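No value in this document is a laboratory result; all are computed from the given coordinates. Nothing here was measured: the structure is a model prediction, and the numbers come from that model. Cβ atoms are built from the backbone, for glycine too; each structure is taken alone.
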Structure I
Amino acid sequence: MTPTKSEIDGIEVITVTRKNAIKTIVLMHGFGASYEDLSPLADFMDRGKKYNWIFPNGIVRVPMGPYVEGRAWFPIRMAEIEAAAARGSFVDFTEILPDGMKEAERRISSLFDSMHLDRSQTIIGGFSQGAMMSMQVALSSQVDFAGVILFSGTFINAKEWRNLLSRKTNLKIFQSHGISDPILSFSIAEKLSKELKENKMKTEFHAFSGHHEIPMDVISKSIKFCEGVFG
């Protein structure tokens, strides 16, 4: 089915609805991109057309250059990240709750309620900042999502995440990260993976010899993850 653009509860959304599908995959884009960034994955990851797909657009407008605008879920300290990258280091956001993240969580959860989304039949995921939001929303949800996909995300808001993780027992999580990622530290991604395993989450961690991206091999592995979660 052709992707449909609409606005629901104040958030722009691309939806792909398959005939007779009851399972759903939600993917959220990274900082400065848009809901069109990941939407081609609906066909690539779902050649059998078995799942419904939802691609929300970030609620924060981000100037990316003259006459160019991207979207984000919450503001980030881009200058600090770029300065650290220039030094060959990283900004550690592990203990930080970013400004605007809780509002984004509230807006996304409200969107799902308005769409009558059955979280138990839904995999939520995203890339980079979208992965961070996916984890935040999944951990905060009263009803467990079927699974979580974290493409090149990182560990943030650790105090709350640790508290929420202690209440989860059966969450299935797919995590990938580039060993040479210049934006978000690979070692901190490993730290998140360790934290998830220590809290008895059913996790897969896939390291790849690349940068801040979603390579084909990772996409192939994520397809198998979705098939495993949905049976």
Structure II
Amino acid sequence: MADQGAFGDVYLVKQSEKHFGPHAPWFWDVDQSGGGVFMDMGCHGIAFVWWFLGKPKLLSITAQMGTYVHGGITKGEDNSFAILEFEGNKVALVEDSWARQGGMDDRIEVFGNEGVTYGNLHMGNALPTFSNQGYGYAVEKAPTTKGWTYPVFEELWNYGFPQEMAHFARCVRGKEEPICTGEDGRFVQEALLAGYQSAGSGKKVELPFRPTGVKKPIDLWFNPLD
């Protein structure tokens, strides 16, 4: 729709991904993971908004993060916000949380001078259900299936897992070129480093930002560069 001009000039994209924390224990250990929720899921949001806006040059990032719920098990941040300002007067807001009760919440908002659209990955393809007894599975990270729940139909397909694995296999076989490249990954990693620096320093960080001697991204939140 954006490519067809439905929203006119897109100036703002919002992306949020929230749940109550990861399954695997290593995510909580910043020495293994390199960071908290911003590292875990902010990478997805950064990549998405950059791609949606047409991969413009990233000018700056302003981030805020904190550990509000899971301080007993991690030194990493469990909630984060990042404002990304791009060339061409475009901006994005990326919001991530490991502190959100009630299961997964994943959505986007797109604003342009000619229109707007809202996407909710789970509620957009859910089956509103009430059960006194509960049942086996509703959606990723849902804490219970009693009462009102919103099981997602073909959840893995909605996440895109089968599609991305099929694309990967075709790339390995030489039938397609990777949609996402190593350069894309490098861009996201630089944005993550700048985000941690911003949150640690309390200041906007301009890009390019390529610090040396940083062992892991979250170190810039603990000890920002001068």
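Rg and Dmax of the Cα atoms in Å was computed and gave 16.5, 52; which structure, I, II, did it come from? Mind showing how you got there, number by number?
Numbers: I: 16.5, 52; II: 18.7, 57.
Here the read-out was taken from I.
Of structures I, II, the largest value of FRET efficiency 1/(1 + (r/R0)^6) of positions 171 and 203 (r between Cβ atoms, R0 = 41 Å, to 0.05) belongs to I. Can you tell which of I, II yields 123 when volume of the Cα convex hull per residue in Å³, for residues 115-178 alone is derived from it? Working through the options, I get structure II.
Among candidates I, II, the computation of distance in nm of label points 7 Å out along Cα→Cβ at positions 3 and 59 that gave 2.2 used structure I. Determine which structure produced the value -9500 for helix-only ellipticity at 222 nm (-39500 (n - 2.57) for each DSSP H run of 4 or more, over all residues; to 500), calculated from the coordinates; the candidates are I, II. Derived from I, not from the others.
Comparing I, II, where is distance in nm of label points 7 Å out along Cα→Cβ at positions 19 and 83 highest?
On the way: I: 5.8; II: 3.0.
Result for distance in nm of label points 7 Å out along Cα→Cβ at positions 19 and 83 over I, II: largest is I.
Starting from the value 17: which structure in I, II was relative contact order in percent (Cα under 8 Å, 6 or more apart) calculated from? Clearly, the read-out refers to I.
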